Structure I
Amino acid sequence: MSKLWLPAEAAKAEFFVQFPELHPVLLQLLYNRGIKTQEEIDVFLGPDWSRDTCPPSTFRNMPAAVARVFDAFSNGEVITVHGDYDADGVCGSTVLVSTLRDISRALNFDAAKIDYYIPHRELEGYGFSLDTAEHLREKTNLIITVDCGISNKPAIDLAKSYGIDTIVCDHHTMPKELPETAILIHPLVPGETFLNKHLCGTGVAFKLASALIDEARVRGAAFPPGHEKWLLDLVAIATVTDMVPLVGENRVLEIFGLLVLNKTKRPGLRALIEIAGGKIGELDTTSIGFQIGPRLNAAGRMKHAYDALELMIEEDETVAMEKAMKLQETNKARQARSDEMYKEAKKQLIETPTGCIILFQDGWQAGLVGLVAGKLLNEYNLPTFVFGKEGEHYVGSGRSTDRVDLMPALHAASIHLEKYGGHPQACGLSMKGTEAFEAATKIMRDTLAASMMEGDAVATLAIDADMRLEDVSWELVDGIEKCKPFGMGNPPPVFAARGVTVVGLSTVGADGKHLRLTIQSLSGKILKMIGFSFGFHIEKLRLNDVVDVAFEVSINEWNGNRELQGRIVDLKTTT
C-alpha cells in the first residue's frame, strides 16, 4: 500500500543566499534536519571531537561514581558489571569490563576482581532483579548496571541492605520511583546537567569509562592520549542498534566510532565481522544494522547474552573465531524461528486490525516477540504488543510508530504488571496469570485508543524535496555523502520525482521480487531505478504510464562501471 507523502517545508530564499558555497539540495537537507545556523552546519558537516562532545564530568554524579569505583579498587572489592541482554547492554558491558580490567592492570590492582552478570532473558527477564540481588549477595561489593537499573529500585535497595552499592548507567524512561540509594549516571534524571539527553546505554557507559580513565591517569596510569577512543567501536554499534537519534553529540560519536570500528583491535569483533560477510575498512551503519547488530542480539534472544559478551571481550584470535561461528549458528536459528512465529501471528489476524494489535501464544520465545511485533508494526502501522506464554507467565514486547507513545499505556496498567520498561516506541513487559494479562491489556488498549488521533495509523513517508531528474548528479551525491552516517533522526534523503513517464520495465531476482524501472522527464532526461521487493508492481504498471516516484539517490556499480540510479522507496500511478 502506498504511503502518505509528507513533503518538507521548503527553505526560504534567504537561507540559500546565506550559504552560497553549499549545494542547494544539501542546504534543503540541512534545513529539514533543523540545521540552520553556521555553527550547526559546522558541527554537522565537520564535527570536532573536543568541541562537539560533552565532557563526562558534566554528569552531575560522575565524581561520586568515579570515587566509588576507585575505593573498590583500593579496598580489593569485587566489582560486577550488570548488563542488559541486547546489543546495547552487551556493548556497554564490554566497555566497562575491558576498561576496569585495563585500569586494574595499569595500577596493579587485581583484575580478577572484575566480574560481569547478564540475566537470562526468558528465565530472569529484563533488568536488575531481586533474585539477582540475592544471587550476588556474597559475591560482590559494587554493581554497575549498564542499559538497565533505573526501574529497579527494589533490587537496588535490597542490595544496599546487604552492603552492596550500585552505580546505574542507564538511559531508559524515568519510572515513578527512582532508586535513590544508587549513584545515578543517567541523562534524563530530573535536574541532570549533562546536555545530551539521547545517549544509548553504551554511550552512558562510555562516559563513565572515560572519566575512570582520566582518574587513572591522575593516579599514574600510562594511558596514552585518546586511549578511551578505542572504545568508540562499541559506542558506534550500540548507537545504531538501539536506534537513538544520530544528531548532535550522537552523530559525532557515530562518525568517530565508525572510524574506530573500521580498524578495531578486538579479535572477537573482527571474527564476527568476517563471519557476517563484512569487510574491515568498509563498515557503515548499514553493516551494523544488518550484519553486526543482529548477531549480537541473537545470543540473548535464543540462548544467553554471555555468548555475545564473552566473544566481545575474548583476546585469543582462535577462540574468538570459534565463538563467532557459534554466534553465527545462533543467528541462523533466530531467523528461522522468528519467521515461523511471524507466520503464526499472521494466522491470528483473520481481519485487518484496528486500534492496536495484542497477540500471544504458548511457546513463543520471549527473545523473539519484539522482532515479530516490529514486523507487524511495519505492515499495519499500529501499536503492537506480542507476548510469549510459558505456564502462567506472559512476557512481551511492544513496538510503536513515532506518533504513538507506548509508555502511558504501560504506566496505566502497571498495577497488573510484574515488570516493564523501555522507550516510547519500544518496550518490554511481563505479567503473571490470565486475569492480570486480560486486565492489563484492556487498560493498554483503552489508553492507546484515547491517545491516538485520526490518521495515526496511516503510514507516512517524509519527502525531503521534489527533484527534477535533471538535478540528479554526481555533485548531488557528494552533498548527500556529507550527511552520512544515516540512521534514526538522520534518515537517508528521500526525493520525489512527479509526473515522470515509464519507458523501461522489468523484474529481477528470485521470483521477480525486485523491480527495474526506467523513467523519463518531460525534457527527456532518463534515470534508471531499482525497487527492492517492488516486483509486485509489474502487474499494474505499463510502458508510458505516468507515475510519481519517491526515491533515494544511489550508485550502481558493475564490471568496474559506476552510474547514478534511484532506489525506489514508494511508487504511485497517476494514469
Structure II
Amino acid sequence: MPSKHISIRLLISSIYCLASLGAYAADEKVDLALINKIRDEGMNRSQVMQTLSTLTDEIGPRLTGSPGLRKAGEWTKAQLTEMGMQNAHTESFAPFGKSWSIEKSSIRMLTPAKAELIAIPRAWTGSTDGIKRAKVVYAKFENEEDLAKWKGKLNGVVLLRTPPAPTKPQMKADASRYTEKELADIAAHDLIDPKNDEPAPNRPPFNAAAAAKAGEFSKKLLPYFIEEKVLATVFASYSHDGTVFVQEGGSFKNDAPPYTFASVVMAAENYNRLYRLVNSKKEVELELDVQVNFSQEDPANSINVFADFPGSDKKEEVVMLGGHLDSWHGGTGATDNGAGVAVAMEAMRILKAVGFKPRRTIRIGLWGGEEQGLLGSKDFIKKYVAEFNEPKKDAKINEKQDEKDTPALKLKPLHNKISAYFNLDNGYGKIRGIYTENNLQVQPIFDAWLAPFRDLGATTSTMKNTDGTDHEAFEDVGVPGFQFIQDPMDYDSRTHHSNMDVFDKVQKGDMMQAAIIMASFVAHAANRDEMLPRKPLPKESTRGN
C-alpha cells in the first residue's frame, strides 16, 4: 500500500495535470452563439423523427444488395438536395454479390396442436417453393458418423439445427443508461498487455486445430442437406420474449454455392416447444411458406450516399459525418443504424437552417455494406483517400530500405484534406461523450466542445478505441475518425440485428440531443483555423483492409 505522502503527491500531480489540460482546452474557441442557435433549432423544430419514420416505417429494411438499400439511397439523396446540400449523389461499390429479399414467410405448427410460430428467414438462403407440409426432426451433425447415420432419412423434413435455447425470467429492464461510475470507467484508459491477457475464468483456451477441423466439416453440410433434399432448417434465436436475432445463413458472394432450401431463425420459446415435442417422440408437423427473391447483382443496390455543404476560404478541406444506411432484414433497421443516419441528416439540416457559414466543406457519408465488413466506407477510402501497398513477397529488402522505398500507405489526394470523420452507430441512446481513438491532442479540444452540453448529459471523452463501425476505415489509414459514446439502452439486449429493431424503440429526446451535439462538433471542426491534429501514419493495417 503506498504511503499517505506518496498518495498526496500523486493527487497534487494529477490536479496539476488536469489543470494544465483544462488550460489547453480553454484555448479552444467555442462559438456559444452558434450553439445557442443549434440548440434552439434542434429542440424546437426538429425533423429527426420524421426522417427516421420514413426510412424505417415506409422504406423498411435495407439489406446490402437489395432494392431496399437502393430505395433508401434515392430518398436520402433527394432529402439532402431539398435541404439545400450540393452534389447529392450515390456511388456504387459493386461488385458486391447477390441481391436477396423476403417476399413472404409463414410457419405454422399443425400437429400435435395448431400454433403460429415466429421465425424469420436467414439472409441469402432459399425458399420452400410454395406451401409445404413437413415433419420435424432434430439431429446433431458434428462428424462424418452423423452424416452416415442420417443419410436417406431427411428428404422433405424440417430439420432443427440447434439444442434448445436457454431461457430465464427477465429480472431487470433491458434498457439502461450509463451511470457516472460507468462513464468514469470508460474515461479511464487502463494499459493492458495483450500478450499477458489470461483467458476468462472457466473458459477453455482456444484450440485453433479443433476450430479449423470444425470449420472444414461445416463446409460439407450445405451440399449434404441439398443432396438429402431437406425442406428447411431451423435455428433457435439466442434471446427470449419473441425476439429473433437473425443475420445471414448463405453467402452473398456471386461464386458461393446456392442455398436452395429455406433456413430460418425461430423465437426461442417457439423453437423450444418444437424441440421438447420431438424429444418426447411426438410427431410434429409444420406448414411452411417461405418465398425469397434472389437476383444477380445490380450495382444500384450496393451504394453509398454523399452530399456537400460547401465551405468558403478552406473549401478544399473537408469535415465528414455519417452513419451506415444498410441494415439487416429482421426489423426495419431503426436502431442499427437508421438512428445514426437520421441524426447525421438532421445535423446537416440544422446547420443549414441556422445560417451557418462553414469554412471547410461539410460532407455527409451514408454507407452501404457496413454489416458485411465496412464495404462502403472502405471503398470510399480506397478510391479517394489511401490504400495499403501489397507487401513484397519475393524481394529480400531490409526493414529500413523497405520503409523508405515502399511506404505502407499509398496516399491519395483527399487524405490530407479530411480534417475528421464523425460517426454515430451505437444504437439510439443519447450521446454521453466521444472516443478519441488514442489521439491525445484532440482530447482537450473535444472536452471544450463537450462543455456546453453538460446539461444534456454529454461529459466524457476517453482515449480508448471503439470498433465495429465505419470510422475504423478512416482511422486505419491515418485520417481522424471518431465514434460517439452513447447510452446503451436496450441495443445489445433487444434491438441489435433483431426483429425488434424498429421505430418504436427509438426515443425522440435522445435523437434530438444527438443531432444537436453532432451538428456542433461538425461546425466547430469546419471553422477551426487548423485541421484537427493527427496521430502518426500507421505502418500497417491494424484492423483489416
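Just so you know, all these numbers are worked out from the coordinates, no wet-lab data involved. All values derive from a computational prediction rather than experimental measurement. Cβ atoms are built from the backbone, for glycine too; each structure is taken alone.
Taking relative contact order in percent (Cα under 8 Å, 6 or more apart) as the criterion, the top structure among I, II is II, with the largest value. When FRET efficiency 1/(1 + (r/R0)^6) of positions 257 and 353 (r between Cβ atoms, R0 = 41 Å, to 0.05) is calculated for each of I, II, the greatest value falls to I. From which structure (I, II) was P(r) over Cα pairs in 20 Å bins from 0, in percent calculated, if the value obtained is 19, 48, 28, 5? This figure was derived from II.
Hey, helix-only ellipticity at 222 nm (-39500 (n - 2.57) for each DSSP H run of 4 or more, over all residues; to 500) derived from one of I, II reads -12000; which structure? This figure was derived from I.
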